[in-house]
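Every number in this text was worked out from the coordinates using simple rules, so none of it is lab data. For clarity, every value in this text was computed on a predicted model and none was experimentally measured. Cβ atoms are built from the backbone, for glycine too; each structure is taken alone.
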Structure 1
Amino acid sequence: MKRWVVIFLSLFVAVASLTGLWNSYHDLGDAKTAGQRATEYSVLLYGICGIPAALGFFYKRKWSLLLLWFWVAGCTSASAISPVAYGETPWIVGLVSGVFCVLLLSPIPIFGSRYIHS
């Protein structure tokens, strides 16, 4: 894998995670329903896991793959729950959102595994 791709993916994960940490810090206290709290805890999960995952991925550490998968899980659960919890949309919207999120983000740890083991 080209070095610039690794730098881009690491920065993408890190920036998304910093945004997640910032948002969960400010929004967790405002969550009123269980769905909203679940969304904020999912955002906190990807915020916490993403920073060390991005650094470990950049430095080719094997443990970063597990954190990247937790990051994907946090992003997916947040994207699946938040339309239903905050937007009061039907559950099918959350399902579609979660499916597309996992399809878009899961290549990062998959290709990351190829990079780390090369």
Structure 2
Amino acid sequence: MSADNGVYILENLGKDGKPEYRIAYCSAVENIFYDRSDFESISIADLYTSGLFGKSEVYYDKSIAILNAHKIADNCDFLEYGVKNIKQNKAFPNISSEEAWERIDNISKVNMEM
């Protein structure tokens, strides 16, 4: 069985066009690339991006983000993918982590009823 986990550093464009970095320990990070918009005005990929990375501190220095990501990784028993970088050439979604997870849950419920 696969752990499918890692510590990920997400790079997005900040409001001023400069990079922002967010860190998350998570599984199934591939969901941030899921390009569909069923029942939503926001893409499912953006919902997962906000859900997974929305509570992260925002870093403006990549080296500090990398250092902190490795500190998180050092406290994990096992990481299948280690510390990885993900770059998105767009702004971070404008939705809270909590609201994103709620919408994901609602989409899952609707899809189960179909």
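Sorting 1, 2 by distance in nm of label points 7 Å out along Cα→Cβ at positions 55 and 87 from high to low puts 1 first, with the largest value.
Taking Kirkwood radius over Cα pairs in Å as the measure, the highest value among 1, 2 is held by 2. When P(r) over Cα pairs in 5 Å bins from 0, in percent, for residues 31-94 alone is computed for each of 1, 2, the one that comes out at 4, 14, 21, 23, 19, 11, 6, 2 is 2.
Structures compared: 1, 2; top value of mean count of other Cβ atoms within 10 Å over residues 63-70, i.e. the largest, recorded for 1.
State the single structure among 1, 2 that was used to calculate helix-only ellipticity at 222 nm (-39500 (n - 2.57) for each DSSP H run of 4 or more, over all residues; to 500), giving -11000. Comparing all candidates, it corresponds to 2. Taking relative contact order in percent (Cα under 8 Å, 6 or more apart) as the criterion, the top structure among 1, 2 is 2, with the largest value.
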